[in-house]
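Just so it is clear, none of the values below were taken in a lab; they were calculated from the coordinates. This one's a predicted model, so the numbers in the text were calculated from it and none came from an experiment. Cβ atoms are built from the backbone, for glycine too; each structure is taken alone.
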Structure I
Amino acid sequence: MIRSICVFCGSGTGNDPVYKERARRLAELFLQKRIVLVYGGANVGLMKVLADTMLENGGKVIGVMPRLLVEREVAHYHLTEMHIVEDMQERKALMSDLANGFIALPGGYGTMDELFEILAWNQLGMIHKPVGLLNINGYYDLLIRMLDRMVDEKFLRPEHRARLITGDDEIEMLESMENYNPVMAEKWIERLKEGKI
């Protein structure tokens with residue numbers, strides 16, 4: 001059962017109101033399901049929309065932020081819990097420890113960094129937690145096509161590609177995450193070294 005989800009998303013809100021609206025809808029779904037929100041701890045962009053929607057309706061929100069960003073005054077000071085860490089690697093490790101799963105909303109470099117590091121940890125077997133890419137307004141269409149090309153060109157194994165749950169509906173995504181059962185690629189690194197894959 002998923003009790004907490006870490007959401008990666010932008011420090012901006014985008015140029016279409018749909019992004020803010022869908023962030024609110026995701027927060028409302030978390031409230032309905034009593035899911036704790038874990039996120040980057042900021043008071044800007046889609047991160048603020050998510051956190052404020054949760055907090056205004058009695059939800060639990062845990063922020064994790066590097067000290068450098070706190071000093072730049074972008075921290076949200078009204079969260080249920082705020083963890084101040086030393087760097088981005090510590091941030092991602094703690095967010096992973098605190099969450100049962102992950103969802104990426106639209107965002108930029110930071111969102112991509114967090115998403116792909118968590119996917120790499122899953123691929124390497126360091127964690128086994130569901131990861132969702134919520135494709136709001138077709139934002140991630142080209143990225144999804146790129147991931148599929150990685151499989152076609154044999155740079156990404158199909159079972160590793162399947163570990164990323166993609167879709168444009170938050171209710172269906174959460175259901176898929178709750179039913180997540182990763183296909184394990186046993187000894188794939190050894191087989192790769194032997195030239196068998």
Structure II
Amino acid sequence: MKKIILASGSPRRKMLLEWAEIPFDVVVSDADESFDATMPPVEIAIAIAQKKNAAVVNNLKDDAATSIVISADTIVVLHGEVIGKPVNRDDAIGILKRLSNQTHQVITAVCVRNKKQEKVFHDITLVCFHPLSDEQITHYVDFYKPYDKAGAYAIQEWIGVVGIKSIQGDFYNVMGLPVSRLLHTLQEAFL
């Protein structure tokens with residue numbers, strides 16, 4: 001039996017794999033997530049996903065030959081600029097003000113690797129916010145504290161319910177893992 005390892009501490013990615021009824025273990029990657037800002041956004045997400053994966057694969061010992069490691073990185077892109085995770089309350093409020101009444105991209109890159117092969121893919125979802133009031137933004141930031149989320153929001157939380165006008169693409173991609181595409185990749189190439 002092949003062992004599947006999720007190289008992520010994200011509770012959302014963990015939940016999505018559980019919903020898909022995939023048995024897996026979690027090994028949090030300690031990879032450096034810095035990037036060259038001159039790279040195209042898709043390449044940034046791919047490079048970080050690969051770094052996360054390599055950090056876990058390189059530390060596997062006994063299970064290395066039979067393990068499949070899944071890693072992912074999600075970024076938010078507004079007008080060509082990568083919007084990272086907020087560093088504090090003011091940054092989170094500023095990010096959401098910028099996303100208000102705008103359409104942005106959510107790009108998730110996924111790296112799936114075992115000792116024999118690596119498959120990398122990405123998914124892009126367009127998310128359009130309604131205009132958000134200052135009160136809505138501060139309520140969300142103060143109550144939900146979205147400091148560990150790219151773009152300072154989670155689509156499945158209150159801000160997604162009241163603030164998102166539309167999405168084009170995979171909803172679960174915005175949560176951090178295009179799980180259906182991942183399942184197909186696993187079935188076609190690894191299982």
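Name the one structure among I, II that distance in nm of label points 7 Å out along Cα→Cβ at positions 32 and 144 of 3.3 was derived from. This figure was derived from II. Each of the structures I, II was assessed by distance in nm of label points 7 Å out along Cα→Cβ at positions 8 and 72; the largest value belongs to I.
Could you figure out which one of I, II the value 1.8 for distance in nm of label points 7 Å out along Cα→Cβ at positions 56 and 80 was computed from? Answer by label: I. To which of I, II does the computed value 2.1 (distance in nm of label points 7 Å out along Cα→Cβ at positions 152 and 168) belong? Going through each structure in turn, the value belongs to I. Of the structures labelled I, II, one was used to calculate distance in nm of label points 7 Å out along Cα→Cβ at positions 120 and 136, giving 3.7. Name it. Derived from the structure labelled II. Upon calculation of helix-only ellipticity at 222 nm (-39500 (n - 2.57) for each DSSP H run of 4 or more, over all residues; to 500) from the atomic coordinates, which of the structures I, II produces -13500? It must be structure I, since only it matches. With Rg/Rh (Cα atoms, Kirkwood Rh), for residues 48-87 alone coming out at 1.00, pick the structure among I, II it was computed from. Comparing all candidates, it corresponds to I.
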